[in-house]
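Participant: Following this line, the structures themselves.
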Structure 1
Amino acid sequence: MEHFVTLANGKKVYANLTSSHLATHFSDFPELSALVKDFLATQSFNEQEIYIDHDMGKVVGSSDLVEANSSDEIIYAKRLNRDTYTRFVKGKNSIPTTYITVTLSRDTDGNYELTSAWIGQICPLFPDRPGSTAESRSFWSTHALVWGNQTVQEGSETAVSPW
């Protein structure tokens, strides 16, 4: 873990920039790191868990989260540094967005770990993740990430839903 940024209230934010969910998002979308730093430097969090999206006021990139239905070609695969499957859709394009989302967890010293961040808005957890709800399954049955924009584990692709 390395120091990533300091919040406006002086609390430090640390991040695993080599082998985490966050590392894959920063690798897939290099501009995301600076956006997250700029946003977090203006914040003063005290909660244990932070799961927040923020409108940056200008288009900051494209969200891979799109609507998908039964007529779309769906594939499931494991993204890098993950043990669970993600639902992808082939043949669709990302959508320009003004939002970024960040997730942080407070440590025992009162500082934070940046656990993930992405371009786009908050969405429910994948159905096979701890803490998922009935809303997760419903949401992910009508949404998917755009195939081809994110790195996946070779050989993990399947057309059969693992959920």
Structure 2
Amino acid sequence: MAILIGVNLTDVTTDGVPAFTVGQIFEDDDGKVYKYFLFNDGAGNVASIAGDFGYYYGVSNAGLDVNSQTCTMDRTDSAGIGAGVFQAIIADGQYGWLQVAGEATLTQALTAGADGNALTPIGAGADGAIDVSAAVTDAVCAFAYDASAKIVKLCCPL
């Protein structure tokens, strides 16, 4: 991974111009991995929330747009694949960082499950949430590390 100078994971763009290459990967000294995304609030105008889960954007689960590296918190406009945990509030059409690997603490409690369970955006109740994987076809993006404390181990696709 490339060394990035001037990375502040809570900085977001305010002018619609990316500060880094979209899709850029950054690993910190603790081994946590982050990815730079464009945010789309979806048809439901679902605002991002720091500490909530984001999904790869794919209108009505039509498919993953891997070229644009766009994420959303609107589950109905997601590709059903977890993108990572928001590090800051990102406005629609702006850019910012999501944590994609390593230990993370979520703002929302898991809807079900126990330590060690595989987690997915499929079946999650609220926007910005993840749930226990119930099928082999679910895209797993995390594992419950300490479910009661909302701590997960992320393994989101890059």
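Participant: Figure out for me which of the structures 1, 2 the number 0.8 belongs to, where distance in nm of label points 7 Å out along Cα→Cβ at positions 122 and 138 was derived from the coordinates.
Facilitator: 2
Participant: Of the structures labelled 1, 2, one was used to calculate relative contact order in percent (Cα under 8 Å, 6 or more apart), giving 23. Name it.
Facilitator: On the way: 1: 28; 2: 23.
Only structure 2 yields this read-out.
Participant: For distance in nm of label points 7 Å out along Cα→Cβ at positions 10 and 130, which of the structures 1, 2 scores highest?
Facilitator: Details: 1: 3.3; 2: 2.3.
With respect to distance in nm of label points 7 Å out along Cα→Cβ at positions 10 and 130, the highest-scoring structure among 1, 2 is 1.
Participant: A further question on this structure: Just checking, which of 1, 2 has the largest value of Cα Rg over 2.2 N^0.38 Å?
Facilitator: 1
Participant: One of 1, 2 was used to compute helix-only ellipticity at 222 nm (-39500 (n - 2.57) for each DSSP H run of 4 or more, over all residues; to 500), and the result was -4000. Which label is that?
Facilitator: 1
Participant: Hey, another quick one. Matching task: 16.2 is the computed value of mean count of other Cβ atoms within 10 Å over residues 26-33. Pick the structure from 1, 2.
Facilitator: 1
Participant: Determine which structure produced the value 2.1 for distance in nm of label points 7 Å out along Cα→Cβ at positions 18 and 74, calculated from the coordinates; the candidates are 1, 2.
Facilitator: 2
None of the figures in this text is laboratory data; all of them are computed from the coordinates on show. Remember, predicted model here, so these are calculated numbers, not experimental data. Cβ atoms are built from the backbone, for glycine too; each structure is taken alone.
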